[in-house]
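Scrolling down, you'll hit the structures one after another.
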Structure P
Amino acid sequence: MFFGIEPDMTVVEIWPGGGWYTQVIAPYLKTGGGKYYAASFAREGANERILASLNAYQELYVAKPELYGDVAMSALTGPIAPDGPVDAILTFRNMHNWIAQGMADDYLSDFYDALKPGGILGVVQHRANGSGAPRDGSFGYVYTDDVIALAEDAGFIFEEAADINANSADTKDHPFGVWTLPPVSRSSTVHGLQEPDFDPARYAAIGESDRMTLRFRKPAADIATSE
């Protein structure tokens, strides 16, 4: 509701992973005849792990239109939406990866181009405000001002922020970054091991991260320039 998604829209989710939000968004769009794109990795040149993930996603969601409606897969390398401009693009907890990779500017520009004039960009991201976290995305937390500046540089208009995904218990000073918290619950720098003095109960009690929820819009004035 905050992002303004209607069931007859065409919506792209960027990097949907195992499909947690697919299970929320796709059935909703199905009720109004909308379309859902899962924009992830390209198959060409992908390693076995990525191919297995893509195949699992296809089997779980694309192959079950009776549950999820019109679900299609596309690649972030493009085109994100092969059938033309879309109504909305959503991304959940991915911005830190793009900042760390130096790809945030390029991806946001691609999102802008893939949206219809007046289209929506919705962003949920681990929030670093006031935490002293580095600005390079390496800790998983990102500053709200940085996300807004990146989106505005790409041409988007910032409309509104919400605290729907806020968690005031998150102190954001965890030894293994945001991944110390659930659902990852990392307990060591080495996978499969645990630091001897590490107390996982402390971080389980915090719960999942404090997150910003931001809505941007592509200017409707682009209608004039696109005709």
Structure Q
Amino acid sequence: MRQIGNDAKLAGKILGELKTAIVNGELVAGSLYSVHDLADRLGVSRTPVREALIQLAERGMVRFERNRGVRILQTSLHDLEEVFAIRLLLEVPATYRAATQPATAWLTDLRAQLAAMRAAADEHDEATFMAADRRFHAIINEASGNARLARYIDSLRDMVLLRGTSTVDTSRSLGDILAEHDEIVARLEDGDPRAAAEAMRAHLLHTGRLLIGQEAAASGDALPPVSWEWTAYPAVD
């Protein structure tokens, strides 16, 4: 049993190290790498590296190419649009559902993440802020009662990181982002499911529009067709 636990711990560690290397550009987007070379780089056997790469392939971060290795993928503008389209369709009703649940420990945890974001904003510590931001959203999605949805949405955030994209100090400040999360918490504390869902939708919609717009401007690429049509409809029925 101890060996199984150690193997799982190693697999998680390798997954985290490879994901970080992709996000920070150490593993270059568009480049090919062999499992053998990556295992040597990390000082481990090929088995946990291959297992981690399979998970990264499922998240759209790498692609296996037969007899060639694995290619590091670059998130496109269209990918970004799809990520936020899916998040809008899933996180808005999840927030509504969370607001109908008993405010037990999860709301306390949510306030703690908001406090961590506020402290990080004061220090202009973007990395710490975004880690708390990620946990903030995960808490709400988990509170909806759908653990699979929470895990899936969390994996979608890797697609945004893969592009190296952030609106901080480009389109808005950490304080601006914090204010949007403040509003979500306030509506959850009110116990108003519809208002909480609308606050989440406004936050995701604003973030998606800013990211896609600034990335298009920076790359010179044309804006993809953006399917925001559903935003004209009520967040929940």
Structure R
Amino acid sequence: MEPPVPEWESPEKLVDMLISAQLKFISGYGGADTTNMGRLDEAKQPKHAAISLIGEPTTYPYLPALIDEFHRRGMSTFVVTNGTKPEMIRQINPTQLYMSLDAPDEDTYMRICAPQSDSWQNILESLAQLAQKDGRTAIRITSVKGHNMIDPQGYARLITIAHPDFVEVKAYMHLGESRKRLERECMPSHDEVLEFAKKIADACGYQIADSVELSRVVLLTPDGSLNMIE
């Protein structure tokens, strides 16, 4: 028996539901003496939409229309993808497209992500799609000590394919469901992330633009500037 076909909400209804949920979420702040009412009024008119976090957004068949609907309402869009569906990445044009890159090569990718057999080729195709985008693009490398903090030259070769505006090298954090799969020791220190990021930057011609020790994250850009950030 084939699995049931999901019933997808329309882009218009999704946006309406999301804005409604935002208003409900902030509704209680209106009765607090400490609330900045000006900021509360701003929050009632959201300007940015993050299409990310739970699940893979490129599996939603109407994602291009969803992005267009947000833009039609004057909102910016931020899409995070794992890069497994290049055919959808080819179609979308968010304000910023953010792709996770979890490994420097196919063997490492198959070992730590356990994907479908053709996923690595999809990753390479998605990286090539990033290079064709007019909007801002970013690659995120979540560094897991003892697992994927290897071969900075390999990461650099992949970054060169996409030529993103930003590369974010960040530490894995021992939180949530990941604690069932990984040990706390898999969290690299900020110094370890910084050293790893420097090696990647040197190998692909990028430069360190910024870093935040508290978040254990390092930002790379082609020229070391933050000019693309508004």
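A compact table of results
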| item | result |
| --- | --- |
| Ranking P, Q, R by relative contact order in percent (Cα under 8 Å, 6 or more apart), the structure that comes out highest | Q |
| Test item: helix-only ellipticity at 222 nm (-39500 (n - 2.57) for each DSSP H run of 4 or more, over all residues; to 500) calculated as -7500, pick one of P, Q, R | P |
| Given 0.25 for FRET efficiency 1/(1 + (r/R0)^6) of positions 13 and 109 (r between Cβ atoms, R0 = 30 Å, to 0.05), calculated: source structure among P, Q, R | R |
| When distance in nm of label points 7 Å out along Cα→Cβ at positions 141 and 157 is computed for each of P, Q, R, the largest belongs to | P |
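Every number in this text was worked out from the coordinates using simple rules, so none of it is lab data. Quick caveat, the model's predicted, so the values are computed rather than measured. Cβ atoms are built from the backbone, for glycine too; each structure is taken alone.
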